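What follows is a set of structures for review.
All of the numbers you see were taken from the coordinates with simple rules; none came from a lab. Because the structure is a prediction, the values reported are computed rather than measured. Cβ atoms are built from the backbone, for glycine too; each structure is taken alone.
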Structure P
C-alpha cells in the first residue's frame, strides 16, 4: 500500500508498505479520505508527537473509510461498513475515567495512520470509538468528526444562551466550527482574525459581525457587545499568549472565557487577579473529546448544522502530502485539505 511516513523534522516520505493484517479485536480500514489538521502540521514541523507518534511512522488522524477486513473476535462490525474511527479511546479504568473525565484518561489508546491506503484500527477504539458514517455523508466530510468532537466538547462547557454575544478570536478550522455552533445556538456571533478570507468564511457560516485583528478589533468587538460592556463569552482558538491576554481583556464582567487554543509548553500569561476576582470571570479550558462527542459531531455533520463542504478548501492525492504540509506550514488562507489515497 502507499503510505506517508514521518521520519523526522519536515521529513515525510511516500513509501510502499505491506497492507497490515487485523489482529484480534481490530478492523482493517480502507481509507476513503483523510483531512489535514493543525496538529499534523505541528508534528511535521517538529518531527514527532510526544504522546501519539514516534518516527518512523505513518501519521495523520482524521479519516473515514470502509471496513476491508475484521480480526478474530470482532462480531459487531462487518466488511463493507462505512465508518470513521476516533484517534483515541479511553481505558475506562483509571482515576479520570472513574470520575467521568475520559478525555483526561491516563492510558489512552491512540491511532495514527490516516495518510495511507489502509490502517488497522486498534481493538479498544473498535470497541469504544469507531463510529458509523451516516448514509450520504462523504468520507472527506465524515473525517471532520474528530476535530468537531473536540469543539463540541469545548462548546458544551460554555452553556451559551440565545440572548448572549460570543466573540471567537481566530477563525481557522476550529474557530470556524465554534462560529457555526454559536450561530446555531442563536447567539450574536462576532469573529476576529487577521485574514480577510477567513473572516469572509466566518461571515458565510453565520457570524453577524467580523473585525480584522490587524486593526483595533478588540475595541470594535467590545463596542459591538452589550452596549460596549464586552461579550458574554470569548472563545480563544489561536493558542498564543497574546490572544489569551486579548480574550481576558475583552470579556465583560461576569463573563466566560473558553481558552481553547493551547499555547506552547512552558508559556506563561500574566493575569490581572483583581479583574479575575472582582469582575467575577469564569475561565474554562477544554482538551480532546469523548466517544459521546464523536457521535454528536457526526450528527451535526450529517444534518448540515456544521456544513462540512465549507471547510474543505480542495482535494489532493496522497502522493502530494509532503508538498501540502509544507504549504500549510506557512501563512495560508486554506482551511482543510482532503487527502485521497
Structure Q
C-alpha cells in the first residue's frame, strides 16, 4: 500500500454507517506507550531516536498484526504527504512536522495507525465509524497485547504505563468521539454542552484534536487525566454523556424542523446550490456549507445525496488532498479553484471516485 492507494479510497471511519452516524462521525481510542530501557523522546539524542525507530518498526511488522500493515517513514516523506496523513486523521500534526526518525504503520482500512516516535515511543490509534467506543477499545486492546509480546513496555506497578506527559500516565488511554452538532451551534446552545462536559473532566476540542478550533460544527469530546482511572472508567465516563449530547442535538434539529422548516430547508438547499455551482471556494466556507448540507441530508431535505459523500468531501477538499489530486503544489488561490471544481464534479456525479 502507498499513499496513492490511500488517495483513491476513504477509510472505514468515514463511511457513515456506524451507530448514531447522523451525529457521531467517529470513535477513537489512542494508547500512549514507551519501550523500557530507552530514554523518553524529550531526552533522547538523534542516535537513540534512530535506533528506537528502527527497532520499533521491526517489532511492529513482526507482530501478529504486522503482516496487514504498511509502514511509512515520515522523515523521508514530503511535507504535503505528511499533511495528507494529518487530514485523514491518521497521524497528529506534531508527528507530521516533528524532527528526526519517525514513522507510522497503517492498516488498509485506515482504522488502525501506530505512530512511532511521536511524543511517546508509540501511539496506537483505532478509528471506527459512529459511536463504537467499546468495539474500538476491544480491537486496540488486542493490538496492544500483540505488540507487548514483542516490546517490553515502560511500566510501574504503582503508576501504570509511563509516558512523557504526566496526564497520560496510568492507562495511557485517550478516548474521543467526534460529533457533528450544527443545530446546537446554530441556536447558540453549544455552550451548554461545553459546561456539562467540563464538569465531568472531559475536554472539547476541534476537528483535528488538541490545539485546533471547531470547523464545520465538528467537536471532539475526550477524557483528560488517565492516572488513577481504569480503561473501563474512562470509557464509561464518556459513554455517560455522549447519548445526552446526541439526544440534545436531535431534539434541537427536530424543533427547528417543526417550527422553522422553510428556513432550515432554504439554508440547506442554498448551501447545496452554492457547492454545486461555485467556481472559487476556500476551506472554511466549504466546511460551513458542507455542515449545513449534511444536516439537511439527515433531515431528509436533500434526498438525492448520501451522507458518506458529504463525509468524504470534508476530507477530500483539504489542501494536501487537492495537491495530491493535481500532483503538484498549489497556491491558496489555485486550491480554491481546484476545490470548487472537485466539489462540483463530485456532487453532479456522486458515484464517481471514492463513493
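Numbers for the structure displayed
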| quantity | calculated |
| --- | --- |
| Test item: semi-axes √(5λ) of the Cα gyration tensor in Å calculated as 35, 21, 19, pick one of P, Q | P |
| Which entry (P, Q) yields the derived value -8000 for helix-only ellipticity at 222 nm (-39500 (n - 2.57) for each DSSP H run of 4 or more, over all residues; to 500) | P |
| Per distance in nm of label points 7 Å out along Cα→Cβ at positions 30 and 142, the highest-valued of structures P, Q | Q |
| Per mean count of other Cβ atoms within 10 Å over residues 94-101, the highest-valued of structures P, Q | Q |
| At a computed 25, 57, 18, 0 (P(r) over Cα pairs in 10 Å bins from 0, in percent, for residues 62-117 alone), which of P, Q | Q |
| Value 2.6, calculated as distance in nm of label points 7 Å out along Cα→Cβ at positions 38 and 102, assigned to which of P, Q | P |
| Distance in nm of label points 7 Å out along Cα→Cβ at positions 14 and 254 - highest-scoring structure of P, Q | P |
| When Cα Rg over 2.2 N^0.38 Å, for residues 150-205 alone is computed for each of P, Q, the largest belongs to | Q |
